[in-house]
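In what follows, structures are represented as structure tokens.
What follows is calculated from the coordinates using simple rules that are stated; it is not laboratory data. The shown structure was predicted, so the numbers you read here are calculated from the model rather than taken from an experiment. Cβ atoms are built from the backbone, for glycine too; each structure is taken alone.
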Structure P
Amino acid sequence: MTAPHSPGPAATIAGLSFTTHPLGGLTTLPAAPGLYAWWAAPDIIPNLPGPAHPNNEGLRLLYLGIASNLRRRIISNHLRRSGSSTLRRTLAGLLLTQHSYRTERTDRVVLVPEDEDRLTDWMHTHLRLSWYEHPDPASVEPVVIARWAPPLNLDHTTGATRDIVKAARTAYNTSA
């Protein structure tokens, strides 16, 4: 969905809530600035609560981010390399034992190439994405995150959820 001007948080949330896309159907993902939200069914990572999608209670929010170029951020970072995506590293940490992901140390801990592919396949199977074009996404991101409280946005998570995410990141970072 495209923003004609610089919309506020309510319009941004409405735009992110409009529709979700399977990861195989990202042909309309624009090369424009904006916000994006990652969604999953509640049973995908059951010990990780997240707010329900406003229009689809079968999905809950996992992570919210901003990008100067949505297409590049999603396709080149989040769907390719754990080294450049906190989301991928966190998901790998949450699924490390269950999926026996293997890591190695480069300038940081990354999945081995075969497991990068396996995590990408897992994401294609289990996650959905929504996005909203916004000329200045950083201007609304803090309010949108505060209202939605996505569990994988660690700086804005509290309590048991924060402990689960921190433990997953520690497990991942110490696995190589």
Structure Q
Amino acid sequence: MRKKSTKTRETILEAARVAFSQKGYDAVSMDEIAQIAGVRKSLIYYYFPSKEILFEEVWVTSIDSLEKELFSETENENIYSRKIKNFLKKYIDFITSKKAISELIRKEKTKVFDEENWQTAKMRYVQFLDKIETLIREGKKQAYIREEIDPKAATEMIASVDSMPRKSLLKTVEEMLLKVLLKDTS
């Protein structure tokens, strides 16, 4: 029985992720999520007492997925230039391949910061940004990142790449970021 309830919960989360990424939090109803998930609305409320709680869970699991994808291999990389190159490549790949998560983050990150009730979602995104900032600081400490680069500003630039309307330019943006950040991109 436990396996079925976990599967149902995951189905609801994925349906909500798709709905929120397509329409945004405000435009989605629990009825729509139920329809996409193929479950009754009452079952959604069994797992998630409110739309806000459901959204927050979708947000946190999406950031978890993004972070795992970006940092899983880079943490074991000893050569910093490879580490930052792999990180940026994985980020661009993630944006272009995981469209539901990417769209969700792009559409809702401002709201997450503005919404008083979503402290867990906000905190999770801040932790993600902190991890990127740590990566930039590590590069500065090892003298790979240009001295004049502000780690916080660089982090915000990287995190806002998902907002680019022309996804065809992302590879060029990745190369440009490397040229701006790294002292030597060879």
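Can you spot which of P, Q the value 1.8 was calculated from, given it is distance in nm of label points 7 Å out along Cα→Cβ at positions 23 and 103? Please list the in-between numbers first.
Numbers: P: 1.8; Q: 1.2.
Source structure for this number: P.
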Output -11000 (helix-only ellipticity at 222 nm (-39500 (n - 2.57) for each DSSP H run of 4 or more, over all residues; to 500), calculated) maps, among P, Q, to structure P
FRET efficiency 1/(1 + (r/R0)^6) of positions 31 and 135 (r between Cβ atoms, R0 = 25 Å, to 0.05): greatest across P, Q for structure P
Value 21, calculated as relative contact order in percent (Cα under 8 Å, 6 or more apart) from one of P, Q, is from structure Q
